[in-house]
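Asker: Got some structures for you, see below.
Just so you know, all these numbers are worked out from the coordinates, no wet-lab data involved. It should be emphasised that the depicted structure is a prediction, and the values quoted were computed from it without experimental measurement. Cβ atoms are built from the backbone, for glycine too; each structure is taken alone.
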Structure I
Amino acid sequence: MAKVPFTPDNLPLTSERIDQLMFIHELIEANKKVAQYQVLLQNTKLPSHLLLNPVMLNEAVQSTKIEGTQVTLDEVLEVEAHSRKNNKDIQEVLNYYHALREGMDKLAVLPLSTRLFKEMHVTLMSNEVRGGNRSPGEYRKIQNFIGPEGCSMETATYIPPQPQLVDTFMNNLEIYINDPRDKLDELIRIAIIHAQFETIHPFLDGNGRIGRILIPLYLFNKKVIDYPNFFLSEALERDKHKYYRYLNDTRYNGDWNQWIQFFLVAIIQQADKNIRLINDVNTLYDHDLDLAQSLINSSGVKKVVDCIFQKPIFTVQTICSSTDLSEATCRRYLNILESNKMIFSDGRQRSKTYYYYNLLDKLR
């Protein structure tokens, strides 16, 4: 029997579809962990915006890794520091990062909506990356299907809804996002929203990445988190085959409880990692700022330390452009920090690149 495009249920789901007793422990734990992470961020010694850049770049690396792009955080940071030539794989990661930042910025003036999804999608598919010729910023007008590389529609693992139904289903999803009219916890809702977005598969390419960007944007928009900086791609990438299987089980078996439980466990795991990271970075910031200030008797050294926490792979020009210090002063400070093994360089005489491994080791 030929496979046919899937027709999803409209949201909200009927109450009999979800048995909260099956994942009540995970729901309580996930909310507790997210709240703990938020309190920690509010009271961190390190200004939270300093860590946002490398954490967001790591999210971009992990999210594109799910799609098969093999790029390291170091490689992306080297391109940002202009010490490595760009390529299409790294550009995919940078596009994700820019789409994520664009979504954060535009939430101030736009709701979570088709307009926002399409604008982020244009950014995601820009700069001649893979899939960049597949109608960026437009919902698909043709049938697509999902499966192993080289599969046909007959051998696909999933066939999304017919293209003429995409606008209708996305309109329903947009209404649910902004006016859900059910009594579910927000963490359950975002599990449903993410799955529904991936089920509709509105774009010809980039659906997984836009769908994962939607997670922190939704939680921020609903005031579950104070800043859209809670990313799940790393946890989902670690169990990506389970991720895809459980998504498919919501479609063909109607098993939403299994999916929601999996999603909540991913939140717990990621929150635990985030909490450890913030605690470790707080300790590191205190230690290395004290060390730098003991080596360099100047108020300007704090600006340098703050800068390398934002950009842990950097050049002299990186520091100069982020502080009001002269190039000569920056070179002198970096030479002192390198001689004391707080930072390391590639040893070049010109256009030297520096690495702050103390932080990189915690981010990777």
Structure II
Amino acid sequence: MPNGNMMEIEVEKHELVEKEELMQKIDKKKQKFCDKNFLEKEKLDEYILKEGPNELRKFIIEKNIGKGAESMAYMIRLKNTNKCFALKIIKKRNNKSNFHELSILRKVKSKYIVNVLCYYADPKKEYDYVIMELAHSNLSHFTRHTLKRPTLSETFLCLIANQVLQGLHYLHRNKIAHLDLKPQNILITEYLDIKLIDFSVSVEYGKLNSEEIKLPYVGTPFFMPPEIIKRMKIKIRDLQKVDLFSLGVTLYVLAFGQYPFNIKQDDEDEEILKKMSSGWKVENENNFFSSQLIGFLNSLLEFDINKRPTINQALNDYWVRGAGIILNEKENTANANIFLSYLITDHFRDFNQYISKNF
């Protein structure tokens, strides 16, 4: 399967994010990013012409493709071309630029991390602007709007798990913990490649002198491990296991269409911790998934951080290594839509034979 540079891809059709599903508890006291009028294309064009950097006038604003608590994302097109990119507009906090996230994005260079082309952080402006490669959509939108189904097949889950782990492995080699891993922060390209985004709450722990850190209560509560919800001090060497727990929740949501531990949207922190520590295990009803996948999920969702695997152990997990078979099929399939149909229907005989083997 071809791997083109996003700068060279002529974007014809994209599944655009219409509305992000609310999958996190939002503090009502937080300042809203913008009013409803700002979401309209005409108002945004007018705003950028007046307040945005001059470089953005080379582009045409197409449509809104996503939003966060303090950011908005738009599809933009270079004038007189079909080259499209993503524009992220980030509200400054306390009139300070988002140099933390921008500095991380500038440092990371991996095919599993979204590629940032340029950013603008004028201290006199209200917002920071980042232009990055445009992906098909995030995994949350992809399942609900493109596939129109709440869950994914085992082969699809294995492909996602392998690529996310590759991205996390790269980050932790560079002493960066993501700390907000969830379907909305995992992009999928039209070639079905996975890319991690949103480093607004990430920690560059290579800069720390301490052996332990107490992480701030930021991110998305339903995807947080118990040690963050409990405000515990975490050993620097165990920060990778924080991201692995969030990966476990992400894969569970994509596999079963609901949160693990029987967590509900209105559960408070105490109730969430109680459910997490109850000895709950992933159940494989009707043997829909392989025992290898279930075992892998249970290892990631371990309540005790000391019992969770490391990134290297997760990458070397028997089930995760099966992605090699899927990736070979991907390379040998010329059409992305055909490969996607294989993923949806679990049409991977070699992979199914691989995971059916006993240890």
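Asker: If we compute mean count of other Cβ atoms within 10 Å over residues 197-204 for structures I, II, which one ends up with the highest value?
Answerer: I
Asker: Hey, another quick one. For structures I, II, calculate distance in nm of label points 7 Å out along Cα→Cβ at positions 181 and 293 and state which one comes out highest.
Answerer: Top value of distance in nm of label points 7 Å out along Cα→Cβ at positions 181 and 293 goes to structure I.
Asker: I would also like to ask the following. When helix-only ellipticity at 222 nm (-39500 (n - 2.57) for each DSSP H run of 4 or more, over all residues; to 500) is calculated, the result is -9500; to which of the structures I, II does this value belong?
Answerer: Traced to structure II.
Asker: For which of I, II does relative contact order in percent (Cα under 8 Å, 6 or more apart), calculated from the coordinates, equal 23?
Answerer: I
Asker: The value 41, 23, 17 for semi-axes √(5λ) of the Cα gyration tensor in Å was derived from one model only; which of I, II is it?
Answerer: For semi-axes √(5λ) of the Cα gyration tensor in Å, the value 41, 23, 17 is produced by structure I.
Asker: Still on this structure, I have one more. One of I, II was used to compute Cα extents along the principal axes in Å, for residues 101-156 alone, and the answer was 44, 23, 18. Which one was it?
Answerer: The read-out comes from structure I.
Asker: Taking distance in nm of label points 7 Å out along Cα→Cβ at positions 149 and 229 from the coordinates of each of I, II, which one would give 3.6?
Answerer: Label of the source structure: I.
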